[in-house]
Structure I
Amino acid sequence: MSLFKQNIYKQIYKKIKLANTIIIARHVGPDPDALGSSLGLKQLIIDNFPNKKVYVIGSPAAKFKYIGELDKLPENLDRALLIVTDTPDHRRVDGIDPRKIKNSIKIDHHPYVETMCELEWIDDKSSSASQMVLEFALNTKLKITKSSAEKLYIGLIADTNRFMFSYTNAKTFALVSLLLKKTNIDITKIYDELYLRPYKDIKFQGYMSMNYQITEDKVGYLIIHDETLKEYNVDAATPGNMINSFNHINEMLVWVTATEDKELGSFRVSIRSRGPIINEVATKHGGGGHMFASGTRLKTEEEIQSLINDLNEVSQKYIQKNL
């Protein structure tokens, strides 16, 4: 183990131990890793320090309510410790501006974007923020209960798509093995909670399959308007939650869903890749993420088309070099 890792574990543990009030935040539009890492960390803290006040803040995601309940931001933030998980920059933190909290920690597996917290642990080789929280717990005095283990496992398997993505490595399996030995969680039940879906979602996935447009450069894209969401009785988050289901289509190296969000007056854009590096394109268009999994929000269909054009260029270069 590197000296940096030993020090970062100790520093994070010390800050948690000294704080009486802890606020945990994550990115807007939370996915299972954002919720699993933040709620799993809360459970770890209250299991080991039952007298501490711990709040996980941010807008709720009804689809993932089973992972855990969220809290309201407390009024008194004096001397509170803020921990931000799964979020690389202050713009995407849900419910609080981390730059305004002096005592703060970032635990994130995205490529570095900016420094926004007093103490930052960034590991873009880690499969997920949930894996990082698990790694932290297993290398400190924190005991892991079944409840915290379930939340962290949900986040980890969701971000690795059940260990199929390239971010999965030997450390991922080693940590999961230790987790299972220590807690004996029911992974079949967890998979059921995460992957069982109502029939309306399956029908909507069929609509997506039938309507993807595929360019000559193997970029698949689908713009979904609010009336279509209403027709299938799904919400604006549904297409983004389904995007990993299209990972094995031979004709697409990059695929995009752009979903109209009437409430926010923009399109939620999710981007995935099976080779071309896409996060630089996402950053150019106001978003960000990983090399093969990124996203952004765009206002108009013209902006979406501009994004697709840039992805075509990236995919074309990848094809010329590798295929």
Structure II
Amino acid sequence: MDKAVILMNMGGASNLDEIEVFMRNMFNDHRIIGAPPFIRSRLSEYITASRLDEVRENYEKIGGGSPLLDITRSIQSKLQKRIDNAIVEVVMRYTPPFATDVLRTIKNRGVKKLYLVPMYPQFSTTTTASSIEDIRRCAAEIGYHPTMVSILDYYDFEPYLATVEDLIAESVEDVNPSDINLVFSAHGLPVSVIKKGDPYQKQVEAEVKLHVERLKKRGLVFNQIHLAYQSKVGPMRWLTPSLERVLEEIKNRRVLIYPIAFTVDNSETLFELDIEYREVAEELGFEFYRVCRCPNDSDRFVEVLELLYRRM
């Protein structure tokens, strides 16, 4: 076959030994830390060294590794069964499988056209742009010059919206949703990134608005619907309101959280949302605290990816 679909994600440490690799690579990405290479490299070393033990402890609480790669491999396998005219591959940005290794393999197989599909529904320079840039750079380094077609976002793609809303509906089948506050929690970004023109915040807000309208049409009415941001690191100004602040303001202490920036569960959904913020909620006296699972390798999400590919 002369075509390949590449599923792109940031990656996550699949085991404790990969944590340091993940952190070093992430904090050395110029899309994440916009400092000159020498300074960025030193900062990466410092941040990794200072936070490694804490991050290791967090990973131990979710079983010693992120399930992100395993779930994405399952998506790859299911999607390959639906697509018979292209090879389906996985490329992670900060942990294996790295772009260079995957590209070398498909170059040797004679693949001439790549379809780049992000596993993040909203576009950001820190995610989708970073992954595409990495693939283009690695291809050039190995003398590989295929045609590349990229999907930049799908936050407003109807089949994707329906997949998210199905998950939300299933999460409140056993309770009265009108007694529950729905919080869409998005991975935060420094305000400085947004001020440079990154569309991530606008796309997150637009997606939330679509969900609010569509859930209402389905007869799924929540007490209130909120947007919050998580994962703040460092002293810079980040997008607000923070998830902690939103939790503090919910008066009836009943909440369902949907991780709107992710399509595959990872350390931030399994540890940060399901463990760390659960503890915050318990301290605040919450009676009901539940976190939706991501679409993961569900057949409906695999179908969404197939539809996106066939539209390219």
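Given a computed value of 3.9 for distance in nm of label points 7 Å out along Cα→Cβ at positions 21 and 269, which structure among I, II does it belong to?
Answer for the origin of the read-out: I.
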Practice task
For mean count of other Cβ atoms within 10 Å over residues 29-36, the calculated result is 15.1, so let me know which of I, II that is.
Solution key: II
Exercise for the section: For structures I, II, calculate relative contact order in percent (Cα under 8 Å, 6 or more apart) and state which one comes out highest. Expected result: II
Problem - Parent structure of the calculated result 3.6, given that distance in nm of label points 7 Å out along Cα→Cβ at positions 13 and 205 is the read-out and I, II the choices - result: II
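If you rank structures I, II by mean projected area of the Cα convex hull in nm², for residues 173-260 alone, which sits at the top with the largest value?
I
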Handout entry: Given 27.8 for mean count of other Cβ atoms within 10 Å over residues 149-156, calculated: source structure among I, II
Key = I
Handout entry: Highest-scoring label, criterion being distance in nm of label points 7 Å out along Cα→Cβ at positions 69 and 85, among I, II
Key = II
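Readers should treat all values here as calculations from the given coordinates under stated rules, not as data from a laboratory. Nothing here was measured: the structure is a model prediction, and the numbers come from that model. Cβ atoms are built from the backbone, for glycine too; each structure is taken alone.
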